[in-house]
Structure I
Amino acid sequence: MEGNGSRKKGKRYAMLIDLRRCLGCHSCAVACKSENDVPLGVYRTWVKIVEKGSYPNVRRVFVPSLCNNCERPVCLSVCPVKATYRRPDGIVMIDEHRCIGCKYCMAACPYDARHVNPIKKIVQKCYFCFHRVDAGLVPACVNTCPGGARVFGDVNDPESEISRLIATNPVQVLKPEKGTEPRVYYIGLDEMAAKAKVEEA
């Protein structure tokens, strides 16, 4: 029975982004495009640039963004052909053979994390590089980040690096008021950066 303490929980994958370590180098976006053959003009992960302060005390804050692979994904419930589904490990998927490109899921997503593939004419997004994860590897963006800002792992495993970091640091998620329970966590995220519009892809 689910919730029974005597039964081991299954894996639940999530990502943690430590903004104190993000260099704003866009290596994550480049790695994602290369790994997943993402067409020009669209992104599965991107880096939001936010300028804070007043002259002469101005600084830039970088907020890497991607699909949050939510615990309660609203995109799943609005798909008329059931193309969007959730794996047992929490990764939210799109069945590209079922997707009709209606964009209902794009309209429902609070994070603007989905796009239409301009070649295939179907909706796509970040899937945490599930093909790498299934092979025992971390997502391409995590593997490539030179600052070590991204950490990926099983939050149901208390011994995992991501679980330890969440337990020992104040973490935030984007738009918690939406009730989707995002599984992309941030260290160092503030309200201004979270709500700012994208200045650079």
Structure II
Amino acid sequence: MCGRIDIQPNNINEAVKAGFGVDWHTKENRDLHPTQLVDALLSAPTGFVQTSLQWGIKPSWSKQLLINAQAETVATKQTFRDSFESRRCVIPCSGWYEWKIFEESGQKQKFRFHAPDESPLFMAGIWFGESVTPSQLVTLTTHPTPQCEQIHHRMPLLLQSAQVPRWLSNPPSELERLLRAPELPLSLTPEKLPPAQQPSLF
């Protein structure tokens, strides 16, 4: 489950402006996490627009914040289907993080997932709120590629740049192919492990 996103603005701002005609401005956040604001790309009658949305929803029936929806069931689950029908969005980002637990030591290793050339990634999402005042979003997850499966059993649903307009504007009946594991090359970079703590002798 993707619960941390990496935002490095330089490449993102340039790519979104060049690809979608949006004068994109986002702030650096190397550890963006649920409840924080996420800059998302939406489709509007005048074209594509940038909107800041809070990451996560808390339906009345849920005891915890929901930050992801599964791509396999987003079209049918009551909580998500209306948003999938007409309120889709894309989160341009520099990558995301997952943790792997080593059974031998029990230690966690943090990995950063990103494009090999550090170009932006485009995460699929759906948003919630009134039609003129979107306020929250969840990201979509899917079955991992063999490469990502080494670290985690799920991964974000990623879109190629050319697929973004279709995701934002086309009817759900035309999106089946986009709901599958993305065929995109990725790099997995391990973050530095924290130094081993010296146990207290007192």
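Only the coordinates and a few stated rules stand behind these numbers; no lab work does. In this text, all values refer to a predicted model and were calculated from it rather than measured experimentally. Cβ atoms are built from the backbone, for glycine too; each structure is taken alone.
Quick check on the output: 31 is relative contact order in percent (Cα under 8 Å, 6 or more apart), derived from one of I, II. Which one produced it? Label of the source structure: I.
Comparison across structures I, II (criterion: mean count of other Cβ atoms within 10 Å over residues 24-31) gives the highest value for I.
Each of I, II could give distance in nm of label points 7 Å out along Cα→Cβ at positions 32 and 176, but the derived value 3.2 comes from II.
Quick one: Cα extents along the principal axes in Å, for residues 72-127 alone came out at 45, 29, 15 when computed from one of I, II, so which one is it? Derived from II, not from the others.
Can you rank I, II by FRET efficiency 1/(1 + (r/R0)^6) of positions 48 and 80 (r between Cβ atoms, R0 = 30 Å, to 0.05) and just name the one with the largest value? It would help to have the intermediate numbers written out before the result.
Numbers: I: 0.45; II: 0.85.
Biggest value here belongs to II.
Structures I, II were shown, and semi-axes √(5λ) of the Cα gyration tensor in Å at 25, 23, 17 was computed from I.
Which structure, out of I, II, was mean projected area of the Cα convex hull in nm², for residues 120-167 alone calculated from, if the result is 4.7?
Answer by label: I.
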